Structure I
Amino acid sequence: MKLYTYYRSTAAFRVRIALNIKGVPYESISMHLRQGAHKTPEFLELNPQGLIPALDDEGVVLSQSLAIIEYLEEKFPTPPLLPQALVDRARVRSMALHVAAEMHPLNNLRVLNFLRDPLGHDEKTVGETWYPKWIAEGFRGLEEQAKRFSGDGKFMFGNSVTLADVYIVPQMYNALRFNCELTAFPTLRGICRHLESLPPFIKAAPEVQPDSE
């Protein structure tokens with residue numbers, strides 16, 4: 001497998017975690033987002049969405065982190081990232097989608113750059129007002145869900161790694177990078193501290209990627 005990735009891409013971070021959990025070897029192909037590597041004709045031919053990550057599995061190219069991870073879940077079912085019970089699977093997906101669909105789209109690089117230019121907002125507005133606002137909005141609900149569904153305070157749901165954990169760690173990483181105020185989310189912080197100590201998460205961290213700057 002080939003993973004088109006960028007060390008600071010939150011979505012690529014998720015896929016790296018999932019690949020590591022599943023024990024799937026892959027070739028990492030760096031696509032420098034700030035240099036526009038994802039907009040080249042060659043990459044758009046591969047992935048018309050022009051987004052990172054993209055996974056090439058023997059010529060079959062998939063995009064969007066959730067679709068990629070669900071594909072990995074079905075192709076490599078052990079260890080599972082979704083619980084067995086139908087309701088539990090829906091709850092885990094709900095938490096993952098809250099990050100993927102409600103939080104990340106508001107704070108991804110394209111949106112932040114558009115706020116800067118052409119809308120003309122300064123770095124203080126973007127980094128200290130806009131970004132923390134949507135982190136807090138998103139984490140508020142996830143904090144309550146984690147309190148209800150975490151079995152031991154180490155995982156978002158139950159007592160083992162699930163899709164929800166794969167999604168919360170990259171989002172927390174970015175929140176810390178932007179110096180967001182997180183004292184209101186002790187459950188999420190505790191869960192992430194535990195997850196960040198696990199080998200699949202350590203290996204996927206941005207600072208240890210080959211293209212880390």
Structure II
Amino acid sequence: MSNNRKAKALILRATKYGEADLIVQVLTSEGEKLSLLARSALKSKKRFGGGVLEPTHYVQLQFRQNSSRERMSTLEDAQIIDAFPSLRLSYDRVEAALFVVQCLARASQEGDSLSVDLFNLGGHSLKSLESVQDLTSFKIHFCLKLLFQQGVLETESWMKTYLQTSMAHHSNLEKNEDLQKDLHWIWVQSRLKEYLSTGNLSN
């Protein structure tokens with residue numbers, strides 16, 4: 001028994017499986033993290049051409065959900081909604097975008113359907129990243145939002161402006177200079193690493 005489903009999702013990871021297949025990890029707009037088997041994805045230009053399954057892409061998916069928990073759902077088709085093209089104009093932006101989706105992949109749980117806030121954080125962050133000027137400030141902002149959202153951030157006064165500003169409006173934040181930005185980035189990286197290495201998260 002199986003049934004067909006459609007979903008809008010962010011591509012988190014695509015891993016080669018066998019000679020031509022991919023296992024694609026996604027976070028849907030409904031907050032569900034899924035792993036899907038894209039058969040012949042490395043050969044099929046009709047269904048999966050144009051790099052549609054690249055991490056960071058926002059896509060419309062059609063997949064066959066298998067009833068057995070032991071069998072992976074099969075990805076039938078994927079169409080790009082937003083590839084965030086401006087990200088590809090800069091290596092540093094691509095690196096920051098991959099950092100965002102890697103964090104989403106670690107902070108979300110397979111089969112969990114309660115990660116709508118994570119999806120929204122990721123989507124707004126990637127869209128904002130196309131135009132930000134200060135990537136260090138952006139990454140501090142994203143990490144603080146993620147940690148706060150996960151309920152593991154003990155807030156301090158310097159974080160106030162970051163936490164009160166949505167990722168969609170990060171450009172407004174750049175007008176307010178963080179005089180200790182480099183130190184704050186070191187602190188945030190350490191806190192994030194500690195959180196993501198707790199062993200309670202999916203890889």
Structure III
Amino acid sequence: MRRLALLGASGHGKVVADTAFASGWDVIEFFDDAWPQRQQNGPWSVVGGSVELLKRWQEFQGVIVSIGDCAVRMEKHRTLLAAGAPLTTVVHPAAVVSRHAVLGVGTVVMAGGVVNIDAVVGQAGIINTGATVDHDCRLGDAVHICPGAHLSGHVQVGHGSWVGVGAAIKQGMVLGERVTVGAGAVVVQNVPDGLTVVGNPAVPMGAGKT
């Protein structure tokens with residue numbers, strides 16, 4: 001019987017759990033620092049906090065950090081990795097991941113997600129529902145591609161960046177680290193580190209306002 005521990009009992013965590021269940025994990029248990037006040041996340045039990053997980057990870061065949069915030073997810077991921085926890089990757093059976101793509105440990109690909117040939121996704125990534133990552137893309141660690149967002153070929157996305165719901169990234173674009181792309185934005189120019197861009201075409205938030 002395969003047991004999976006998830007750190008982060010949020011709405012996002014429920015989707016990760018549902019994805020894991022669909023992909024064949026038998027028992028799923030949540031850990032969250034809101035425990036013991038938080039005892040349940042959907043149909044799954046919350047059985048401890050992050051401290052308890054660090055003590056109990058040997059009981060599980062897999063561990064994933066199911067926290068949406070990119071920086072927090074990567075911090076928790078590194079802590080578990082350093083402790084020797086069996087971090088794993090989960091792909092929904094309704095997703096399509098090329099056998100020639102690379103998924104870093106701790107990454108989750110939700111239903112309808114697509115990762116095409118020669119794409120590389122770093123550790124602790126999220127390819128959310130219906131999102132697509134086309135050929136030869138390079139995604140850093142803890143990148144979140146939100147539902148319905150689309151990356152054309154040869155796009156690069158730096159560590160800890162967030163591509164919002166329904167956004168579209170033109171082929172060959174380079175997004176720096178900790179970039180935020182707003183929902184529905186269309187990115188046709190490179191985006192430097194730490195910038196938030198919105199609109200069609202995407203521009204830095206607040207640009208043009210007086």
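Key figures for this structure:
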item: Winner on distance in nm of label points 7 Å out along Cα→Cβ at positions 92 and 156 once structures I, II, III are ranked, highest first; result: III
item: Origin of the derived value -11000 (helix-only ellipticity at 222 nm (-39500 (n - 2.57) for each DSSP H run of 4 or more, over all residues; to 500); candidates I, II, III); result: II
item: If distance in nm of label points 7 Å out along Cα→Cβ at positions 100 and 132 is computed and equals 1.8, the structure in I, II, III; result: III
item: Comparison of I, II, III by distance in nm of label points 7 Å out along Cα→Cβ at positions 148 and 172 - largest value held by; result: III
item: Computed 24 for relative contact order in percent (Cα under 8 Å, 6 or more apart) - originating structure among I, II, III; result: I
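Here, each number is a calculation from the coordinates, and none is a lab measurement. As the structure is a computational prediction, the values presented were derived from the model and not from experiment. Cβ atoms are built from the backbone, for glycine too; each structure is taken alone.
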